[in-house]
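*Asks:* So, here's a batch of structures to check.
A short reminder: the numbers here are calculations on the coordinates, not readings from a lab. Just so we're clear, the structure is a prediction, and the values are computed from it rather than from any experiment. Cβ atoms are built from the backbone, for glycine too; each structure is taken alone.
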Structure I
């Protein structure tokens, strides 16, 4: 047998027998809104196999969960899971307590749309799934620039949860880290939108409104709608949001 044939045979054998490298995995907290969709796109661009996690916590804007399913499928999520919790039994937020109205004008301080401990709970759930998956990272789309003043959207919160994650799991105590990634945290809404468009995010599939109707039509008046609409305007891009007839 010639050397060329031997080389071809060896190469074929090596290609067949060499173990395939497992893709690196990440859990993506996916609400179905603009920021989380962009975060999923970023994680994919970094080469992660993405496992999307959404939480039904009693929020009044359930249309975002349907949006999350659309986004996960469109953006190539390996799997999409929805965890059901009853955070709404505690109330204390306009997003979980129907007795508290969603504000439609800007306010000062922490607004009533803040859901106590929501991001802490969601990251804890993601941390559990990440350990089971052997995932290297958890991505969350929180933002500390164009946001509503929530305390769990600040860099200090992410840093604190990273310290918790570093000591909270078998994986981390055995020397394997789980990175808490918040890639949008210092970006403006316009910067997030431009980035997402460059990554192929279809924002018409997302729902950001705090009081969207069952079909996902946005009110156009709440704080989240205002930030989203201003973001597209500053980015110089058309706003694909589906607004209700009354907005």
Structure II
């Protein structure tokens, strides 16, 4: 069994909107509904967990009333690792894998979700996209984290853009945030996350380095760049709407 956790606690500040970020309209429809349709069509988890903030739970639950979801509260915005830790009491026994998705990623397809969810996890698998460059609409990816591999091509770590050096910023394999974990491994390692970074947040992506240092096999799958596009700003939203035209 695979459980799905959808992270949706973010505010719409960078979107110039008073709405929660995931409810900002994309072609007249809240962006999270595109993702939810793919989640439902995948059939992976009949009642996904969704992490929201105390301020946005009511409005998000109203907008998503037609979907079967279990709502969890992230009291403080302390990063993606902290957000996932809010769901640990709901995982426990019975879940083999835990798939983490983001409500501001409207183009992810149901087939990709199904493929991701059925992979056998040693510790975790990441989903990435490989760009030819950061020109044109691909500029949207520039400020995302980079997949750092060792000399043998193994995934070594994910470097968030704000913590990356100049050489790392040249890497064109981009982290999308989507991660699928072995549930037992995840529950044993979440409390190892530290917030010693520029944002002082608990990054879920730091679990990649923890797994690498344990000698674990870190899986990775690529998806096409249009499917990988997320929305973090008004500019990103305009690009996304042009791709739906």
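*Asks:* With helix-only ellipticity at 222 nm (-39500 (n - 2.57) for each DSSP H run of 4 or more, over all residues; to 500) derived from the coordinates and found to be -12000, which of I, II does the value describe?
*Replies:* The read-out was computed on structure I.
*Asks:* Can I ask one more? FRET efficiency 1/(1 + (r/R0)^6) of positions 105 and 153 (r between Cβ atoms, R0 = 25 Å, to 0.05) computed as 0.45: which structure among I, II?
*Replies:* Comparing all candidates, it corresponds to II.
*Asks:* Okay, moving on. Give the label, chosen from I, II, of the structure having the highest value of distance in nm of label points 7 Å out along Cα→Cβ at positions 89 and 129.
*Replies:* II
*Asks:* Here is a follow-up. Can you say which of I, II returns 81, 42, 29 when Cα extents along the principal axes in Å is computed?
*Replies:* The correct label is I.
*Asks:* Further question: For the read-out distance in nm of label points 7 Å out along Cα→Cβ at positions 25 and 209, a value of 3.7 was computed from one structure; give its label from I, II.
*Replies:* Traced to structure I.
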